[in-house]
1. Out of I, II, which one gives -0.77, -1.04 for log10 I(q)/I(0) by the Debye sum over Cα atoms at q = 0.11, 0.13 Å⁻¹ as computed from the coordinates?
2. To test your reading of the models, identify which of I, II gives 0.45 for FRET efficiency 1/(1 + (r/R0)^6) of positions 39 and 271 (r between Cβ atoms, R0 = 30 Å, to 0.05) when calculated.
Structure I
Amino acid sequence: MTATPRLHPVGRAARVLIGLLARRGDEIVRDGRRLAPEMRAVLAVAKRVAPTNDRDIARARIDIRRSVMVGPPVPPGVHTWERDIPGPAGDVRVRFYRDADTEPGAPAICFFHGGGWVVGDLDSHDPPCRVLAQRTGAVVMAVDYRLAPEAPYPAAVEDCVAAYAWLTKHVGELGVDADRLAVMGDSAGGNLAALVALAARDQGLRAPALQVLIYPGCDFTMGQPSIDTFSEGFMLTSESIRWFRNLYLPDSGAWRDPAVSPLFADPTGAAPALVFTAGFDPLRDEGRAYAALMAQAGVPVVDRCFDDLIHGFYNIGITRATLMAADEVNRTIAAALAGSHPSLQS
């Protein structure tokens, strides 16, 4: 008998509460989009139990680890192990995920967690990585890169490039297909995945077959309209983005550097891309703008915006809407790595 995925007890209680609250309250419509009722309920609960204006780094790091309690249900049968790999400033910890049914010669995904380059770690994104490994049949390697302010830019980028380079050289040891390697990340991790894809092109590394960018940060100038349209009230705020940015890279003169903001890069020759954004997200427009920039440069791109969701949906496992969206993301990744996604055929 197949075991069912396990939702954290706190997540189970939250799911019931969200279901009740979703039936109440007024619709939220902005920028021509209607917020999903479940998202409205999530925001109402989060406003009381997880305020977004906390500027204490230690507390913010604890909070993101606690977020796994409302993360996606953890599937059984996913084997994990950890090891240290060489990095530019010492060892970098990585965690591998492999489903029990994964065959030799599977694809591999190098995953970079979100958290504004300041918070987040292997544990904060453990549930979605487990689901990703099971749904895609890929071996997932999550990277515990250095965080700001202790290690500001370019430490995170350097660690992530080094991790991807290591992966390309150890495909035999891991039993994965060297021609089906991907880089992937959410939010700040999406920024890092985009930069690693560009670095692979520029540094002569084996090119990834795919880059997966989930609501990525692509413009450090914060110059896109959605930054103001959704500046507050939708979990991630513009004030929070500025706080993260200034801890990671306070030098405003570097914000337009293509090695910082992918939106100012020339993406010609970069890996085919899947770009997923949320309609009620301050980062929406810069993610979509980067997708358009890549398409204009001849890069095969899938640009998918989940119009009724908020930033962070990939990590939210207590609503039907977010679970369906995350499942679509994972199915799209699986199709792309199998070479069967029509929009990515070159």
Structure II
Amino acid sequence: MRILHLHSEKNWGGGEKQLLQLVLGLKEHGVEQLLICPKGSMLERQCDQEKINKSPLRIDSGISLITCYHFIKLINQYQPDLIHLHTSKAHTLAIVASVFSRMPPLVLTRRMNNRVSGNWFSRHKYNHPAIQKIICVSDRVKTTLSLAIPKEKLQSIYGGISIADTEMKIDQNFLTDKYPHLNSKKVIGFVGRLTEVKDPLLFMEMVKTLHKSMDDLSFVIIGNGPLVDVLENEIRKYELEGAVTLVGFTSDSISAISSLDLLVLTSRNEGIPNVILEAFVCQVPVLAVNVGGIPELIKDEKSGLLVNRSPQDLAVGAERLLQDADLRERVINGGKKRAQQLDANKGIEATLELYNRIIGANS
């Protein structure tokens, strides 16, 4: 079996971690693979580190005829049995390239819980006959896509998490070693891209509320993105320099998560956040806004807390998880059990079975 993976993003986050986990798992099953990714991306560096067969391709600046030419050339050289598309731009590139060259069977992974746009091209590319299956990372994503795509074309597969690999990266002193002022404080963290969809500004609104009512707290924002300047201005405006630390991007995100007392997710939309599974394994309680596929991971008051989208509800939830020892222990234990149910091997085996079925049907 020969699989070509196509990924277009330079950023490093949950989706890239899931892709790397899948490729390494398939490698253990003896699957031959080539990963096409942007030159200079962290994913390319991870491929070098893990000795994964890769080919850099410039697709971050848009889809052009030159990009299509190089993509088709790689397909003709590698002769894959199947191409797995891991991003929206990768999806678009494959469909545009199919105008100029016959494509092998295509599989698409859909991570975001957004409706398919009503324009002609969006509906065309999702219902294109070369797309044999769309892997939905959560049942919520599947339900959303089914509004525009036949249900038989959709399949939910949880990527899951490697518990052993995650546990090896736990370091509960990671943040306090780097930021000594966090010692003796309860640390509440935001982890993710600083974008509108992740909504770190809602996290800041929660911070303003909690900072007034509890004086033993510190807050960290881990990640980078276009909203970093806005966050810096908010911190200065409300004189929160001593309370909020902007950590920036770290490749040691699991170590950082493991040194939190509470992880908070404020996203406007989610497919299924990898960071929640990481917190579960690290035995860090999770407080999240009830959106997208998050309820498929968090059962309220059993494996975390789900709240409405308001800073007041987030503040109340944070206080409960920090002050109610029984609740805290219950959600930590529930989160650990949920992570065990979503072992990465299950997702890898389900994906491999899907590949085999599609390749067999097209041979």
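Just so you know, all these numbers are worked out from the coordinates, no wet-lab data involved. Remember, predicted model here, so these are calculated numbers, not experimental data. Cβ atoms are built from the backbone, for glycine too; each structure is taken alone.
1. Numbers: I: -0.66, -0.96; II: -0.77, -1.04.
Attributed to the structure labelled II.
2. Clearly, the read-out refers to I.
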